[in-house]
Structure P
Amino acid sequence: MPVLQIAGLKKSFVSPDGERTPIIDVPAFSLEEGAQIALAGSSGSGKTTFLNLIAGILQADEGKITVAGHAMTGMSESGRDAARANAIGYVFQTFNLLQGFTALENVELGMMFGPGIDAARARQLLEHVGLKDRLHYRPRQLSVGQQQRVAVARAVANRPKLVLADEPTGNLDHRLAKDSLLLIRETCKECGAALLLVSHDREVLAQFEKVEELAKINRAAEQAPAGEAKA
């Protein structure tokens, strides 16, 4: 059974003058359990919007999204938050770490909204991603690559069925990008989580056995005027 199923998904944004712009129009998309797929899309192609709809951060205008049995489009905001905490991990491009908390605390805080804090697992995950000696460092005391490792540990802390990754190597140099991508993929595999990664970087995309063009599944891309920016 697919861990992710999408049908008839639509999302538009309305400008201050009332003009409606279609951003996402995906008739169908699915991802099998444990699969790893990269979605290719240029800047402004709707990649982040697509992931945020799947995660329940944004609410769809129409359609159905089901993640690990959770009907994300049929829930209240609080329901989507709970489902996301239990079924979805998210690696953001800017990592979204809480600056006032240590690496260990950032992972533990991510657990609070799911099954609950498991300090031993949080520590184990950080050790697994090579941060055994950085558990009590705050984000500003970590390198960019180390911050991403914290973000990866946090993303899989609640044993999600699906991990979403939004341009996760966009802030890293070439060497770090390659190492970090390998870390994300191996960690997802070890945790049994499917991975859906979006990127415009062809070197990143080349590391995946299966790559799909977002423009081919998103009909809104065909409707957008040339050069129009999207989230």
Structure Q
Amino acid sequence: MITIEQLAFTYPDGTRALDGLSLRVAKGESVGIAGSNGAGKSTLVSHLNAWHLPQAGSARIGGVGVDKKSVETVRKKVGLVFQKPDDQLFMARVYDDVMFGPSNLGMNEAESHTEAERLLRMFGLWELRDKPPAHLSQGQKRFAALAAVLVMQPELLVMDEPTSDLDPRNRRMLIGLVNSLPTTRLTVSHDLDFIWETCKRVCIMSEGKIVADGPTKDILADAELLEANGLELPLRLQGG
């Protein structure tokens, strides 16, 4: 599903965000990406949805190369849930936000309406469908943004800090939901306990590269590795 080879990207101010990064993710995998601030995680995410295009190296999503000609195709394959829901919700009603993608991609209207209703009911948002997104709680906004992505039935779901601002109940709900999805998933998060619960594999990023890659319970139990990369053991593994 994801094939990245020697990907490099430098911002106009000279910041080298990605430095020869390579990554492969198979269809159906659930992979977590962790690293300290400035490691290049957000820049990597932006390439997966063609918000940034490779300056050097290559990125392929579902066999499609990420370049100027494939932007629309790539974005149909990839569902990106932003770190801040307010960046993703901009319509007058919650329901309009959820239907924005299907309407613009020319998807079957009746099927999309059915799926939108199913998702909003599942997230407890159906009764709020006519509300302006600004009137929702932060947790409700996050689930509305997720519904707006899932309704398009993406081949790859990319979540950037999905548990930010979620209370324990909604966090548990999100864990159950994402674990039920058959979609290939890439989760970028500082919440290592969430990654532990939802990802079978973890990649650690540092200075624009992947410096460790392996089974979640091996990587996230390696205190020395995590400390060397500005991270701490998941709370479940920290002593008393």
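No lab work stands behind these numbers, since they all come straight from the coordinates. Treat the numbers as computed from the prediction; the structure is a model and nothing was measured. Cβ atoms are built from the backbone, for glycine too; each structure is taken alone.
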Output 2.1 (distance in nm of label points 7 Å out along Cα→Cβ at positions 194 and 210, calculated) maps, among P, Q, to structure Q
Value -0.70, -0.89, calculated as log10 I(q)/I(0) by the Debye sum over Cα atoms at q = 0.21, 0.24 Å⁻¹, for residues 146-185 alone from one of P, Q, is from structure Q
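Identify the structure, out of P, Q, from whose coordinates FRET efficiency 1/(1 + (r/R0)^6) of positions 66 and 154 (r between Cβ atoms, R0 = 25 Å, to 0.05) was calculated to give 0.95.
Q
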If you rank structures P, Q by relative contact order in percent (Cα under 8 Å, 6 or more apart), the highest one is P
